[in-house]
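Given below, in the form of structure tokens, are the structures.
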Structure 1
Amino acid sequence: MSERISDRTASLNHWIDTAEITQVVNRYFRALDERVFDASHLGRIFTAGAGVIRPNGTQLTGPAAIGDGHRESLARFESTQHLLTGHDVIVAGDNATVRANLVAMHLWDGARKSAGSAEDYFVAGSVITVRLQLTPQGWKITELVNDTIWRAGSGFTAMAHTGRPTS
């Protein structure tokens with residue numbers, strides 16, 4: 001009987017970790033869409049030395065740099081929506097990895113919340129790989145890699161630079 005209880009406790013702990021890890025990853029993408037880029041907020045999601053590796057290979061390191069980089073990069077968009085699915089979570093002690101699928105919709109400034117024309121938006125499908133560590137404050141991201149698989153819409157060249165797209 002005690003072996004069965006021990007197995008159930010281990011299983012329950014696994015599902016609690018999986019839920020907490022999934023929430024941390026989702027909170028990061030929510031912060032992008034809601035444009036919450038301050039270091040104190042992102043410090044609840046990332047470790048101090050965490051890195052975000054963008055599709056173009058550049059890396060932002062630490063919550064302040066991650067926030068500043070996203071603030072600058074996303075300034076060219078009227079709005080964004082990041083949709084995550086298929087979180088595959090693997091927990092190994094105090095470390096975890098997640099693989100998830102991402103579809104990210106970006107409406108260019110001036111689109112007036114309409115994706116009626118390919119000139120109004122940029123959308124990408126990516127695989128997100130995340131490494132996390134269990135800290136005294138809970139699970140935090142140590143590394144997030146965004147590997148873009150496909151793109152549609154306009155402005156691909158502009159995505160490689162910061163600021164607004166040129167006409």
Structure 2
Amino acid sequence: MKLSAGDVGFRPATEQDMQDIKCIASTYFLDTDGLEYSDCIVATLQNRIIGIACFKYTECPELHTIAVHPNYKGKGIGALLARELGLTLCKGQKCIYVRTTVPGFFEKVGFVALENNMKKELWADCAGCDRFNNCKQAVMRLELRREEYADNGNNQYL
């Protein structure tokens with residue numbers, strides 16, 4: 001059963017949320033080094049954190065981490081988190097980028113795949129990586145157009 005934005009609460013993360021953020025991210029072996037609570041939003045249901053999304057602007061605007069507690073996977077929480085992130089932490093950005101091993105999810109919420117070599121242009125760690133040619137991460141971009149933020153019942157795109 002899909003959950004709607006009315007079922008799930010969203011709020012900026014607090015310092016007290018970092019343990020839950022790291023726990024949910026580690027479920028999927030996601031990197032949390034350097035993450036600050038101020039970079040994140042959380043999705044809550046009945047006052048429990050069920051999902052996280054984190055935005056970093058280092059070399060480019062990047063959706064750094066997005067993850068949903070395994071008990072709530074497949075219920076639309078990830079798409080709602082991506083939309084909420086675009087409405088809050090990514091305000092003012094024209095686009096955001098992501099490096100991912102699950103491009104299918106990001107395509108569903110409006111990201112488009114870019115050429116693999118774009119990673120070298122966007123991130124210094126990719127440019128200098130000795131495993132670049134064997135990297136399993138796709139690079140994707142989402143254009144943030146304000147008209148798509150309207151609450152028109154279409155949660156498929158930001």
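No value in this document is a laboratory result; all are computed from the given coordinates. Only a predicted model underlies this, so the values are computations on that prediction, with no experimental measurement involved. Cβ atoms are built from the backbone, for glycine too; each structure is taken alone.
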Mean count of other Cβ atoms within 10 Å over residues 61-68, calculated, reads 22.5; among 1, 2 the input was structure 2
Ranked by percent of Cα pairs over 20 Å apart, the structure on top of 1, 2 with the greatest value is 1
Value 11.9 of mean count of other Cβ atoms within 10 Å over residues 29-36 was derived from the coordinates of, among 1, 2, structure 2
With distance in nm of label points 7 Å out along Cα→Cβ at positions 93 and 125 computed for every candidate in 1, 2, 3.8 is reproduced by structure 1
helix-only ellipticity at 222 nm (-39500 (n - 2.57) for each DSSP H run of 4 or more, over all residues; to 500) gets -10000 when computed on, of labels 1, 2, structure 1
